[in-house]
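Listed next: structures, encoded as structure tokens.
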Structure I
Amino acid sequence: MVVSRFAPSPTGYLHLGNARTAIFSYLFARHHNGKFILRIEDTDKERSSKEFEEMLLRDLEWLGIEWDEFYRQSERFDIYREYVNKLLDSGWAYPCVCTPEELEEERKRAEERGIPYRYSGKCRHLTLEEAKRKGLPYTIRFRVPEGEVITFEDLIKGPISISVDDFGDFVIVRSDGTPVYNFVVVVDDALMGVSHVVRGEDHIPNTPKQILIYRALGFKVPSFAHLPVILGPDRSKLSKRHGAVSVKNYREEGFLPEAMFNYLCLLGWSPPEEGREIYSKDELIKLFDLKDINSSPAVFDVQKLRWMNGVYIREVLSLEKLANYITPFLEKAGYSFDRDYLLKVLQKARDAFDTLSEAVDRLKPFFVDEVEYSEQARGILENQTAMQILEYVLLKLDNEELNGQKIKEIAKMAQKELGVKPKDFWHALRAVLTGELEGIGVDVLSDVLPKERFIKRVERALRSFQ
């Protein structure tokens, strides 16, 4: 059975690159009717926090990623201790009492000679009993066989070979007793039955170390798939200087989880159907294959994400689901409304915004009692022609039902009877109804606004500018 996992560290918010890794690993497991595991790698006590863990879980749930099993490494220390002892007993690991100062001196000497640093192995002869007798703090190192070249077939990058002489004996347990990433990840993946490790290409240097530990413990080595990095528009590695890079930022800005999931899937993965870009999660599960991942970096384009988010708002989501997503944003802005009115607004105006936070401003004229006039709107309303138009509209609406079609009829009558230009008519009404000269169409507002609110805004303008 295919078993994949996502194993984030709760040391910060979920980065877009990590979110894509989670999505690819999840899709791969679901495509093969396998198991997807979420494992929180929180062995770094100083940097890990409960707040970040809760945010990670929230972001993953928001994206629609469901897991079959959940683990925290901090709850598995007894298991790791058992396997450390196995490596010590078999001679694959040994204690190291070298001080940080001694190791730093070794690094300096390697730097002076212009060679990569690797541990000298001066404690290789030491037994655990001898280390304890010395009464000094000690780490546990893995004994790396000299001269070997580790080769593995990466499912994305192809064959990769790395010499063990590039890194030498490495630490698997810190002096405070906490196990190190390269060790615990092997124990966890093996015991959890992980068959495929899908992760970022920055983990490639870790892979030979992990393969050595798999072998030493008699575990089966899984298949590895290392994803290329995501670049910013300037083709440097995506970072904060390119703007928002965490899922939390985009969630709070009003991007939709379906659009984010869809967009991140297309960063480095090519679906079989050329030219198509909008896919449901079920379709992506059916189509996803690691062999279709490009080995070269993908470029993140926030404008493309905005476009896709807009497509989901206008064309993909049901009105009911869009209303569910947008309600917290409108309520936070202080707008009050009932569900039926909101659905009516969205039915007419869902093409006016690309994100939910943008909708707060664009839809404001539907929800406030009074609008604020911009300088440009004031300039229009201070003209006597605008006052003439507004009085005419009030007259023609008397005892009539308000809707967009009726306003269009009144506009044509005003052109004939008052001799006003269409532009003047629509500008006057837009300025009154929205306080701006751009935004929601007057006919759309007229289809949705209650007549009394419409009349109230026109009468207010007449009082203010006549």
Structure II
Amino acid sequence: MSPSTGDAMLDEMLGGGVPAGRTLLVRGPSGVGKSRLAAQFLDAGASDDGDCLYVTTDEPLNVAREALDPAAGVTMAAAHRDASAGGVRFVTAEESETVPFGSLIERLSTDDWDRLVVDGAGGLVDLAPDRERGRHGRFHLLERLDEHGTTAVLTATPDEPPALARLAHGVVDCWREEVEGDARSFCRVEKLRGSDHDTRRHALHHDADGVSVTSREWATHDQPFRSGIAELDALTGGFVRNGTTLFEHDGTAEHWPFTAALTARAVERDAPVVLVTAPGTLVNRVNDLLADPVGPVTELMDRNLLYLIDPVSRSPSEPVVAGLESENVVMQETEGSIQEAFRTLVAELGGRVEEAVAVLEHSTMAHLVTENESRQLYYWADGNVMNGEYDLTLVLTIDRTLAGDRLTAFFAGVADQVIRTWRGGDELQYLSVPKSPAGTPGHTRVVEPLADAPYVRLR
């Protein structure tokens, strides 16, 4: 288990906390909050009965004490160059002595400590008789800390040579910039070997209690509908129940493996699924995806677990695709009256189901409704369908290249959640989450196709 930094959001950014037995470098200018973050890491360790040492090379001991909780029980020391004695002045609350530089490195890197902070690790080099010995001693310190499994946090200024960042297991960069005339502090995890971590920037909040990392989330959705794709659910928190998710794509990147996984999960929960798509897509692409994990689409229709709103066929006597002669197929016979198809199914499902999933493929409806009618349709559905007698998870898929930027931007603005997938110039498919009430917006992942359900993995 990774030791906590003392801040829940920073722990989340690091994938759980500071990697156990490894060294984390917190890098930034003076006054940005590095020392307070490091001190909070020790306070958290001391509260768990760990043996913790705080060493500063930047400040007198009495000043450094101000960053720590006096009741935490952290051992504190200051190390400064004592040129007259030819060594390092090592000051603790109990004693003050001058020791050789090599002895200082040995003392800091014993196996006595569960957690160690060296505040001003760049200053270690200046404590040695010459800089070459100082750099060697610092390397020896990190090497011994790793050998003893000590979890350590070092702080340094951004102008420190890159060698320290290369040696550290992880790096958190802190900085200050002006936002609308006000100086604000930020941080991001620049490096973390072998661990999946948050790479986005977060704000640092300073108050009398210390420094905290500000969450990027605006709200929390308590009961999401999981898709069954583990990495997607971890990224988004799940599809929004009783809300709308916009799944934006560019026509070259498929959305059906994702929405089919959601459909399969709904069927497993005995929640009926309504698809608004072309019948040919249903019996070919969707059937290929669903047949193995949950059953052929015709079988799901017979079990009243799958319904199709067909916006393509013109007449029941002239179906686009044979084999769908089912009462669960609602055909769109009159242009502009797609709402009637929804009303038919709402009446059918109302009162007999607890939850349902609907996936609307906008491109198959585009010939029925104008851009303005698409907006009106959304408002109608939001007022009449989303507040029905059951929990509805609504997913609207939209091809930006067909729908245009204005309509896509409208749906992105009103949707509770936005998932975007596209194929880059490198021919890889990517996925990002620009907006989510329960996930972690801002991440980008590579989409890896799989032969079996759930058919995709995010890397």
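Each reported figure results from applying straightforward, stated rules to the coordinates on display, with no laboratory input. What you see is a predicted model, and the numbers here were worked out from it, not measured in a lab. Cβ atoms are built from the backbone, for glycine too; each structure is taken alone.
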Quiz item: So Kirkwood radius over Cα pairs in Å, for residues 225-440 alone, computed for just one structure, reads 20.6; which one of I, II is that?
Solution: I
Quiz prompt | Comparison of I, II - label where FRET efficiency 1/(1 + (r/R0)^6) of positions 105 and 153 (r between Cβ atoms, R0 = 30 Å, to 0.05) is highest | solution = II
Self-check item: If distance in nm of label points 7 Å out along Cα→Cβ at positions 57 and 361 is computed and equals 3.6, the structure in I, II
Solution: I
Quiz item: Which of the displayed structures (I, II) returns the greatest value of Rg/Rh (Cα atoms, Kirkwood Rh) on calculation?
Solution: I
Practice problem: Supply the structure label, taken from I, II, corresponding to helix-only ellipticity at 222 nm (-39500 (n - 2.57) for each DSSP H run of 4 or more, over all residues; to 500) with the calculated value -14500. | Solution: I
